[in-house]
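Alright, structures below, take your time with them.
Every number in this text was worked out from the coordinates using simple rules, so none of it is lab data. Keep in mind the model is a prediction, meaning the values are calculated, not measured. Cβ atoms are built from the backbone, for glycine too; each structure is taken alone.
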Structure 1
Amino acid sequence: MIVMKLYITHPSPFARKCRIVAREKGLIERIEEIAVDPYANAPELLASNPIVQVPTLIADDGLPISDSPVICEYLDALGSGPRLLPPAGPDRLRVRRMETQANAALEMGVKLLLELRRPEGERSPSWMARWTENMGRVLDALEAARPDAARLDMGVITAGVAVAWIGFRHPGYDWRTGRPQLTALHAALEARPSFSETRPG
């Protein structure tokens, strides 16, 4: 029985995280995924989120939730199976640290993508270089953290989503060389149904 709505765009890595969590937690049959165009100020999304941003979840109480870490934490607590975000203690901090680093890699990649979409004469080479360098440093930090697909949690999921999206949106950027842990993580996670069903495209 569908009781929630999740506004998404299919290429969005932040929406993909939520879609993966919904599947991993056995909630997908309770959620209607609705693809919208934020740049066209989709009316149904605008009515729920004043900055017209995906993902936005209309929760089972009818209230909207935005920001992917908050949506994922809500779904994690609501669904079945092992918690993807530990409720407290050192494990929670470890998972949050990796999740935050992976989100930072995505943020750098999004900034770079938006800059590349500007007319060539309006782009800032210095900012593009900085964002690319930052993205690489964060990926190195994630590699050093050794995310393991066999220990699925929000940090691991977000790291997997990050490298997949960077490869999708920045095909000329080599994120694999020197990062065997992330390369193995990507291969293992993309074989999971929750990942294969939500690939960007």
Structure 2
Amino acid sequence: MQDPILFALAVLSLLATPGPTNTLLATAGGTVGIRRALPLIGAEAAGYMIAICTLGLVVGPAVAAAPALGVALRLMVGVWLLVTAWRMWHKGAAMMASRGTVVTLRQVFVVTLLNPKAIIFALAVVPFGTAPVLPYLIGFCALTAVVATGWISAGALLGRAPAATGRHTVVPRVGAAVISVFGLLLVTSPLVG
């Protein structure tokens, strides 16, 4: 996708779509507020950059040659999401009570690194091999920061009501439930399809 406007529209539409990374960002905004959640944007950008470059240059051709590798990757991502959801469900309230963060830089980085959207970005959106790719990757990072700030802000806005009523476990548990749905979809899709 070499047209910069189409590239930007494709990136914005995919990044804005709810998914595991966006769920973590919204959960962070809802539990610790906008200012404390902003450093997570760097973890998201790093995760996407590593995934997109690795997928676009190495893994994409390997998966095309060996479809079983794609199934194994999907299962691995699904299991990681389920583990992340379990931790958020069971430890979220305790971490909030101790003023810790429910969502860590590591979680955002790994979930983004394994995010299925990276496959679409790497194989269909970023123009590997057909144009100088660096300007597109820089633009991708800028768009990531804008969308991530939106998800964090939305989470902060939605997290105010439970916090005001003393229901601090609601936000991390809703986030955990959503992430577990994405994990279950990834784990069961190879079995059904």
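Hey, mean count of other Cβ atoms within 10 Å over residues 27-34 derived from one of 1, 2 reads 16.0; which structure? Checking each candidate, the match is 1.
If distance in nm of label points 7 Å out along Cα→Cβ at positions 35 and 51 comes out at 3.0 when worked out from the coordinates, which of 1, 2 was used? Mind dumping the intermediate values first?
Details: 1: 2.5; 2: 3.0.
Value 3.0 for distance in nm of label points 7 Å out along Cα→Cβ at positions 35 and 51 corresponds to 2 out of 1, 2.
One of 1, 2 was used to calculate helix-only ellipticity at 222 nm (-39500 (n - 2.57) for each DSSP H run of 4 or more, over all residues; to 500), giving -25000; which? This figure was derived from 2. Assuming 47 is relative contact order in percent (Cα under 8 Å, 6 or more apart) as calculated from a single structure, say which of 1, 2 it is. For relative contact order in percent (Cα under 8 Å, 6 or more apart), the value 47 is produced by structure 2.
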